[in-house]
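A.B. asks: Listed after this line are the structures, all set down as structure tokens.
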Structure P
Amino acid sequence: MLAGDIRALRKARGLKLAEIALNLGRSVGWVSQVERGLSMPSLEDLRALATLFGVPVSLFFGHDVPEERERGVVVRSAQRRSLGTSESGLVEELLSPDLGGSFEMLRSVFAPGAELKTENERPTEEAGYVVSGIFEIEIAGVWHRLNAGDSFRFEHKPHRWRNPGREPAVVIWVVSPPVY
């Protein structure tokens, strides 16, 4: 649900309602209503929120769940929300129904030669499982070469990644708390 995702992103980044309101040029009451699903942000508002949270605007789309009983529980493969573009070398799909839980699960596809050149460190615990391909990850200065069936986990450590192979590397990635 869009409202819950906006709330989860705000909390994950430690932002107050007033900070969001100031950034958007909106009232605190309006932001509160958006987070409770009582008001709907415009496309311009969603773009501003995406920039503020450092996420692709596409994260806010694709919330349609055909069956009400599956809402917040099941994500069908055709209903996944895509994050990123093939130009960046990394395309991710949100496997979790939303960002409101204590973790998020992503299907990450790393193009051959794709690389995160600068270290990324965030206040999260992360784990991954390599479904296919070759995937290399540097955690706290140590590189690890992983193949299909291998997995990893780290907490609050700087990391980088790359796909040295000739085929896409597919990794199921779990992040707690959610950061998208």
Structure Q
Amino acid sequence: MSTNKIVITGGPGTGKSTLINALIQQGHICLEEISRQVTLDAKKDGVDQLFLTNPLLFSERLLQGRQQQFLEADLYKNQTVFFDRGVHDVLAYMDFIGDTYPENFVQTCKKAVYNLVFILKPWEAIYTSDNERYETFDQAQQIHDHLVNTYKSFNYKLIDVPFGTVKERTDFILNTVNM
């Protein structure tokens, strides 16, 4: 048996990282979102918002990092690994801003096959922006639509996580995965 790779995705501010942190606290193996780290690394190099100033470079770094996470997950033989976003999210964001990307982005996504993909819908009641999250709630809804379209274009059946408390949402995910 191989690693059971589970993506938790959704637009910005939908509660993904909160759910990942709750799963970590329960002892589950989780690979956390890396886009904030890519952004912070760029700030150290004097670029305030790399995604806004050079979206292709940002996306290349993000794709490499997420591809590395995907490969690292194989170290957890016969276990379930949760990802805070998958490699496919990179394409969705590039489509959202209307930018083009090289074919190797698509090929990377074809090679990264996840067992399940959970998606969190935009939820205005919990949405907040901060220094790394610059999108408006309307933009978060548009990103959600691009995520849905991207994952579906790679033949994923997305599982909608219902609104609720962190416990209710993590329980939903764990019950669906049969853990």
Structure R
Amino acid sequence: MRVIGGRFRGTRLAELGSGDAQAHLRPTSDRVRESIFNLLVNGGYGDVLQDARVLDLFAGTGALGLEALSRGAAHVTFVDDGAVARGLLRQNIEKLRAMGCTKVFRRDATQLGQNRGHGFSLVFLDPPYGQGLGEKALTSALAGGWLAADALIVWEENAPQPAPAGLHLLDQRRYGETYVTILTLQGTA
């Protein structure tokens, strides 16, 4: 696993191998990650990455959030409740020397609570597949004020996902066994 583009391009991230099923760690492949970022840059969403405040839910190794940081995001907040994931995530943050523009929360992404800061303009959501956790996390993020009015949400799952209440479906793509769903708040599309 490596950073694909931007200022940290080519930096190798902490090795996870094929993943850690017990910890629900399943890394997004470089190919899928590259496709996601090509879609964000070329999909008509404006300059969504430049100076973005990014929320990476079910962050795992942090590859999605760190890729966004490499490509111009101003800040990334990572949320994961797994000890293995947070250890790998901290290693990756240190490799990129990104301590000043990142935060790591040990928290269940489906129970975020109230956000005490500004909303996030870009949200990555890569929950354990097939458990319904993505919709629960989005419901929690909406209820807690975690999303900015113009937020763009990128949801990775193993099946097509419908837009939960309060969100609008913008795009959905399949990359092998992975489906990527792009959402925004209703009325902002």
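Please treat every number below as a calculation from the coordinates, not as lab data. This one's a predicted model, so the numbers in the text were calculated from it and none came from an experiment.
A.B. asks: Given structures P, Q, R, which gives the highest value for relative contact order in percent (Cα under 8 Å, 6 or more apart)?
C.D. replies: Q
A.B. asks: Also, quick follow-up: Among P, Q, R, considering only Cα Rg over 2.2 N^0.38 Å, which has the greatest calculated value?
C.D. replies: P
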